[in-house]
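Given below, in the form of structure tokens, are the structures.
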Structure 1
């Protein structure tokens, strides 16, 4: 005698959420909206929404970003971060989200639309400490870590420097995204030794009264060797001393 299975399969909706990062005002910033409807009415959130019938995930991501924020750039390359499927993450029911990430320079001011009441750029340092709708704080933290890791192994940071640029310009991009102070001498040594990362133009620009060499982006897409985030010995001496004094 056989018995009918009592296993129930999950009936879940699918949404996309987008973490759009850029450097503005010398700091890593994220694109946030203010929700215009329940749940979490009035709370900051990542842009996103439901995937429509006969729509791919990528199509939904591009559409939602444009509808809620007005941000659309041919340079904006969205990549899937991961899926989040905690049954309790959305009070409306079992909703699985596919999170997307993009790190891109020169993005415009957002313009809110559809069910977003407002849209704005916010400093990541503030956003990760603030309450966000749904589980968006966790998604943001994961996305920021992925973006920071990208700078260790790819040449993506150079895209934030209008050419020609100095090594100092490039270091400031790394410091903004990593949120770390970097030793100028160690940084210069590493980026100038990385194969085809940057190329000297032969020109110089006055920087704090001294001529600084100018560079352009090289042909490499991957860093060899990788440029790993600062360890204790790479933090400038004055910062290390101040940190030690505060801890004692």
Structure 2
């Protein structure tokens, strides 16, 4: 397969390069990624200023690599609309992200949004993320798991053009199967507020503790099991389409 890899951690991020090396064993891999850290950019795109695309030489990577002065979603657009116009990609993989993208964090994630952008173009896509503990993440087993999933399910991916979100816990058991999970409930940050005259400073200091609902991504990840979730970008609340007609709109 011809695979595009991107991320939101930047062109030289260890997670993405580990994934690229794993996929290059069996596939033609191209990298198009932000020139710098772009985490939590969600689905932002650049429209008011030009973007610079620069070819990069990355040690240990065989395929071409480009940095873009834009967001993760921009990188997918640039790859499809400017870099690879003559030979389309078969699959887009975004990651491996430095940190999980579970629960409602998928709404804020640049990693997930890059995969969503690819799916908008009609391409199957995977967003893949790793838990970080004390500044470290287990990228190699996660990259091997992604590669193995593509090897076993490549035909299905190409046929159904699905968008998948994968998460890998730090203490993942060897050869642990991917758990098919729902998106978990949101976890809200706790904040500290400091006031200095007319100015206030608000700082996030951590996540609130909640009990994870069964069969959700956070439930399985809390038990050191990797997860996979099919997601979609159509936000229409179909149950309310008919009900709303009776309202005084």
Structure 3
């Protein structure tokens, strides 16, 4: 029997928006990570590559939940020909009020699309397992309060959301980066700089593919970095809880 979500809905349709080259070995790994984190069947996840353009409104509406993942090679700061359509997709998700969870690159893309500021800053870059703490709003948020006042999360980024968009409510911070998670007020949209779809092993697999991040950001060789990474039990169920929360709110 295939695994199911917490809500036991095998008929749910998930759309995963990716920003990865076709030959990126982490393209399939990202799909596998979301499948595991959601405890769903791979057949429930439809992929769309934002490098190829923008999905139609019909495709966005057809999904019960949209997920937006990370990227090892693309940045909303440096951009490219694909960026304007990708950012417009973020705005369409908000306008259409499609339940959406965006992590890492997706977090940055939603922030910039809605008027926030994103910068590249190696002094505040993070990689590995980091401690985050909830803001006052996070501690009362129906989804995030389940994480506890402080929690561990998997990170891998050098772009920073330096200022939130006006419609965002800050939910979590780290000692190095204030903007670690937010939700869009009055919309079913949550965004995290951290990766709730990654456990310790998946993070290490991802980082091995981009080894430059470890020495450039952590400042240590991989052999020293690996034992510092920890499991992140609080965030491991966050995506399933998000799906259940959206179902309870919209059905």
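Brief remarks follow.
- Answer label among 1, 2, 3 for the case where distance in nm of label points 7 Å out along Cα→Cβ at positions 79 and 151, calculated from the coordinates, equals 2.2: 2
- Computed 0.93 for Cα Rg over 2.2 N^0.38 Å - originating structure among 1, 2, 3: 3
No value in this document is a laboratory result; all are computed from the given coordinates. Since we're looking at a predicted model, the values are computed, not measured. Cβ atoms are built from the backbone, for glycine too; each structure is taken alone.
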